[in-house]
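Undergrad: Structures incoming, each one as structure tokens.
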Structure P
Amino acid sequence: MNAQIDKTAKPRGRPSARDAILDAAEAVVVTDGAPALTLDSAARRAGLSKGGVLYHFPTKESLLQGMIERLIERTETVHKAIMEAQPDEPRRSLRAYVMNSVSDPASIDLVSGSLLAAVANDASLLDPVRAFFRRRLPQITRRLSFERAGVIHLATEGLWLMEVLKISPFTPGQRKKLVAELVRLAGEA
């Protein structure tokens, strides 16, 4: 089962100023790179004054933190949607996690990849990511072999990271086989 869910989907209607700023910041890091992200560049892209950005994000670090937190929220939302489409059995959270993490090779989390460069100089920006992994691991290993679920988790994250960094040695055909095997292993875990 291949779930095609838009990981960047935004709520319908007019976005809040905060969301408009985050959208603009994401656009800056994707098109111009993380070093180009400033409060001024986010304000320009959002069509707001710098003061409007400062109201929501007083520093560049707080803007980056907001971007990371929103990425985590989106990931959790997509995971939940994929999981709900799975049969109600112990392996569904792990299988949904694998499917969510490897579902879109053409645009593998462009924002996440761009943010890696931005957060490299400030490890504290990764605190929400650490907390996310601490919350997620018990969910995907619940009532399953921790070792097998852990290996599937590591392989999935490794594939994702190699693709984000654009260093994956796998052809599209090889990748498809690896993903199928990860989903199969997750279903047997």
Structure Q
Amino acid sequence: MRQVEVSRNTFETQISVSINLDGTGVSKLSTGIPFFDHMLDQIARHGLIDLDIQAKGDLEIDAHHTVEDIGITLGQAFAKAVGDKKGLYRYGHAYVPLDEALSRVVVDLSGRPGMIFNIEFTREKIGTFDTELVREFFQGFVNHAAVTLHIDNLRGVNAHHQCESVFKAFGLALRAAVELNARIADRMPSTKGVL
């Protein structure tokens, strides 16, 4: 099973992440940020990825360090879990609607960090959660998972719907990319022979 555990401890945050790419979508989340826990649960449930994320951060300042560092730590765990990427589909994409909102996420387990992020949130906050932190989370993940990620919210009026449709689509896209392709068995899904 592709299961790993990674910890990251700084003066600002203490984070542990356990990930199982061959899970059933079970999550155990404690970040101190309830809305963010709800979004991380979307990745687990829709990606069929078991996630255990425990975080303590300097939330008395704001949620920035915690959200970004969870993205970093999850990216590190994901990179270890996929291993050498032999036999994987490599690419994944998903469109997800949530009422009036529609989002598209496309991922390539390319070995090269790159992100295009197109979300114009209709509000700056969802409850107490700053919507600008969504980008920080995904940038941290991309940089440390070494993936190419395109995120587009194609339409939406309700910021909660916009955000949730993105996280659901991200989970589904990851699921497609990490699936094992029996047709290529242990071959590398790249003309370079390495990712």
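Readers should treat all values here as calculations from the given coordinates under stated rules, not as data from a laboratory. Please read all numbers here as calculations on a predicted model, not as lab measurements. Cβ atoms are built from the backbone, for glycine too; each structure is taken alone.
Undergrad: If distance in nm of label points 7 Å out along Cα→Cβ at positions 39 and 71 comes out at 0.8 when worked out from the coordinates, which of P, Q was used?
TA: Q
Undergrad: For which of the structures P, Q does the calculation of log10 I(q)/I(0) by the Debye sum over Cα atoms at q = 0.10, 0.13, 0.14 Å⁻¹ return -0.37, -0.64, -0.74?
TA: Going through each structure in turn, the value belongs to Q.
Undergrad: Which structure, out of P, Q, was helix-only ellipticity at 222 nm (-39500 (n - 2.57) for each DSSP H run of 4 or more, over all residues; to 500) derived from, given a value of -21500?
TA: P
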